[in-house]
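Colleague: Structures are listed in the sections that come next.
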Structure I
């Protein structure tokens, strides 16, 4: 079970976070063992599936986050105090959901929360990557720089997403239209011609028999199919919210052809840039790698980076820790090794980020160009099979007269 807690350290610093334990008493014992004075301890409740569904229509767009972050970074770089910066952002923000979040963040900071702790209370808006990067910036004192990095990162993500969306608009329309046509044929057209084939005793091809069987089943049990699909979607949404489900989904994502290598490059670029910012901010290499594991956004890479941080603490170099891991291509450890030997680790991590960021953009561009022709070919083949399954028996039937 996971519990949310609010506590103060021996020095009086307010601390907010999560703790996992078998029950509330065990969670309390863990916190007391860390010499924390617990102010509140509540079991973390997972939102119902319909709440998460409603949240989809209420979510804040990446473009809004990018603008908010850019303005925030500019205000802090201009030496505007944190409270005044948030007050200005509240006035400038037009998105109602984000405006409410900014007000809540300002109130939390006035109550003694750190900025990262206040942001963490709005996980539906600010990702774990975002929150952990801000948390690392609080340690290094380079908040405006990290916010600029997050704004640049959000802008790149928004550009990639917009590029993919624009490329998929026409294919998506074609797919929806195709599904509608197939549904109409299977549920309305096929049932009308089935008796004709049955009375004529014409030998039907395999695909025709398959389609007629599907038509009969869907016509009789469409409501069962609809209920089953909805139930499966709800169960999957709930499962992928759990730690086990996230790990399974992340593993499957990395093993999926075409998509897997794309995400691998994305995670490597994200690790290199976050580690570069942290090391530049004065953190030790193991600390930077450890914090980067929380910002990576993938449980597989997070576990690998935690292992790497532990090996570095035992005396290994970062390049030596990453070298045996197949999830990090040899180029990564080679470039990092050059940086370690020349004392330019930050610069070489920057080059790793630049290289894999370009690789991500090139891969996305290639996928965008290939999706439409591949989709058209696939749809054409399916339509050909569909109509052949109808026309061939009709042709055979006409030969008998």
Structure II
């Protein structure tokens, strides 16, 4: 059997629907992937894990002075609710939360630039505000062609720093509010926080010779709100399925584990749960190969490697030997490789990034109708990973040392917000 980008793309089309963390659609995709994997793997199962979810049933924002106007907003999932009557307060545009802004924010409804990141949330909570506003999209978006992004206050924010009222709006509306000099606002938000279950799909092909050396493959299959996630990351998921089918017929020397992770978009929750559940076997894992985003017609190939300079040199040499144009570099990558590297397992990510103007991610344009991905481009990454996996598996002595450089360790620690030791 040979790998088939055409077959992979057919499966991608079948699973081209929104698959948000812990939703019935995410579970439907998991069950379909499991069904497909059962035709090839020695062992397949679904492993569930709990995730925090949010349900917003009411949201409202009205500027009350010096003009009166209601704006479209989306409440943050897992945010705090206002009293039923809402809250009223002074408005303050806090921009990038520089020191000069912090003194003026207390007890106000503030708006910040960009996403609500952990360091910003910590600052805001220490000051004490009535509510947080963010904005998404661009100031020239057409309302009928875009969505007001649905965001979430993740546990890495509310667990250490507490709950807060938070809403998101369109960039054009945010600009109008600032330009027109809004002074006071009225906000209402009803948000429920609860635990639900997400799932990883896990398949195994046992090695013929070196069973106790494990090569771990990973790709996440969930998407974000409004996005069918064909680029991010059903493309990586179907590539993994082709590799599973190939190695089921061309039996590997080493044991191979294939994991399709759920809830990656909510903070790598699937891979974190898997690593935690399988920590006692990680000493056998010699490498993690992750595939996250592929198939854009116009694009370029990259391979961030979480290991050592020697490992980077080895991966780069293999890509050159096979004639693959691929930018190999030692760096972290915001995907399911992180929990493995955190436990000392080297990881290589294979990605194909879309060129500017030809890549749509985390919004409604990441779909097949956008016509920016195709099966020939998907085959580029498929062939890269197949060649690389075959070479490392076939080696007499595993060619990548099980070591993470100090530089990568530091970046991983920062990514995971690990507390610095005194």
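Derivation of every value follows stated rules applied to the coordinates shown; laboratory data play no part. Note that the structure is a prediction, hence the values are computed from the model and not measured. Cβ atoms are built from the backbone, for glycine too; each structure is taken alone.
Colleague: Assign the value -0.48, -0.86, -1.12, calculated as log10 I(q)/I(0) by the Debye sum over Cα atoms at q = 0.08, 0.11, 0.13 Å⁻¹, to the correct structure from I, II.
Modeller: Corresponding structure: II.
Colleague: Work out relative contact order in percent (Cα under 8 Å, 6 or more apart) for each of structures I, II, then name the structure with the largest result.
Modeller: II
Colleague: With distance in nm of label points 7 Å out along Cα→Cβ at positions 5 and 29 computed per structure, which member of I, II shows the largest figure?
Modeller: II
Colleague: Okay, moving on. Check the numbers for volume of the Cα convex hull per residue in Å³, for residues 141-332 alone across I, II and tell me which is largest.
Modeller: Working: I: 179; II: 204.
Answer by largest value of volume of the Cα convex hull per residue in Å³, for residues 141-332 alone: II.
Colleague: Then there is this: A value of 1.00 was computed for FRET efficiency 1/(1 + (r/R0)^6) of positions 173 and 373 (r between Cβ atoms, R0 = 35 Å, to 0.05); which of I, II is the source structure?
Modeller: I
Colleague: Give the label, chosen from I, II, of the structure having the highest value of FRET efficiency 1/(1 + (r/R0)^6) of positions 133 and 325 (r between Cβ atoms, R0 = 25 Å, to 0.05).
Modeller: I
Colleague: Given that helix-only ellipticity at 222 nm (-39500 (n - 2.57) for each DSSP H run of 4 or more, over all residues; to 500), derived from a single structure, equals -25500, which label among I, II identifies that structure?
Modeller: Checking each candidate, the match is I.
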